[in-house]
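Values in this text are rule-based calculations from the coordinates and carry no lab data. The structure presented is a predicted model; accordingly, all values stated were derived computationally and were not measured. Cβ atoms are built from the backbone, for glycine too; each structure is taken alone.
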Structure I
Amino acid sequence: MSHAHRTRTINVSHDRVWPLIEDFGGVHRFNPFIRKTTATSTPGTCAVGDTRRCEFYNDKAFVEEELTSIDPGRSITIELTAGTMPFSSATAVIEAIPVDREITKIRMDMSYKAKGGVLSPIVGLAMKPVMFFMLGKMLKSFEQHLETGQLIGKNGKLIAA
């Protein structure tokens, strides 16, 4: 398996950060790569076993994911269950760590196995810079959404709420 992670410290209280992470079906509000999310969870909540389908701005690309673990107020773990991405498996962990009253550290970790048979370790290594970039862009957009209240559109463009 290959691994990529990014961390970003933001000037937003943990009390404002956690509800956004916990809104499992609302990831399209801050993810600059996802156009639409269809989820089995109630908006603003999440529970182990909830699923979602994320459709990317490229209308042909999608992933289906399941929420597999929750550490309330701390982290969620998401497993890839299907999709068009070049992974045979993937696990993402999103973590919110309070630093002080108005500062939170957000960490996104992704472990993945690239498709490609015997070449999958090489493909996974080649994908690492792309994954690093994507995680960084998601964290920046997450922060922008919290600061402005605006939705994040394609490529991180702000959309009036």
Structure II
Amino acid sequence: MSENMNVEELLDELTDMVDKAWNLPLSRGRAMLDVGEVKAILDEIREAMPQEIRQAKAIVADRSQIISDAKREAETIVRVAEERARALVNQDEVVRQAQQKANEMLAQAQARFREMRKASNDYIDDLMRRTDEGLSANLAELRKTRQNIKASLRSGQN
């Protein structure tokens, strides 16, 4: 077992160990496993899980950063539109045109912000869904392996 193995690799190693285990004759598929090796792999899985959880949290932080950046950009666009509108206040027609342009820019900025927020939320939701599915699959495999090990240990005691 090497350093820096992720949970999936450790589960693969555990599965390989179960697949290669020596089957007991007349035991309906029960096998012998090296309990020390199994425990060592399970300990490594426990150590690796917090890293994958930190990665999931980093994805959430990225989502917040994307939304924050989009909000700052929208605020900058609005500020530029307001400054432009103030600069054109000299005449009635110019003021009317400036107000119309500022409103259009504001509407565009708001629409862009909504699009960017939706896109970032969709992207983050997809990442979180895939991470959730991966972690769920890993957890299900881990639980299945634990049950197999427990069943193997129980059958070895009988």
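A value of -8000 was computed for helix-only ellipticity at 222 nm (-39500 (n - 2.57) for each DSSP H run of 4 or more, over all residues; to 500); which of I, II is the source structure?
Here the read-out was taken from I.
Taking mean count of other Cβ atoms within 10 Å over residues 104-111 as the quantity of interest, name the structure among I, II where it is greatest.
With respect to mean count of other Cβ atoms within 10 Å over residues 104-111, the highest-scoring structure among I, II is I.
Tell me which of I, II gives 2, 10, 17, 23, 23, 15, 7, 3, 1, 0 when you compute P(r) over Cα pairs in 5 Å bins from 0, in percent.
Traced to structure I.
A value of 17.5 was derived for mean count of other Cβ atoms within 10 Å over residues 32-39; which structure in I, II was it taken from?
Values: I: 17.5; II: 13.0.
The read-out was computed on structure I.
Computing distance in nm of label points 7 Å out along Cα→Cβ at positions 64 and 112 gives 2.6 for which of I, II?
Going label by label, the one that fits is II.
Of structures I, II, which gives 27, 14, 13 when semi-axes √(5λ) of the Cα gyration tensor in Å, for residues 48-119 alone is computed from the coordinates?
Structure of origin is I.
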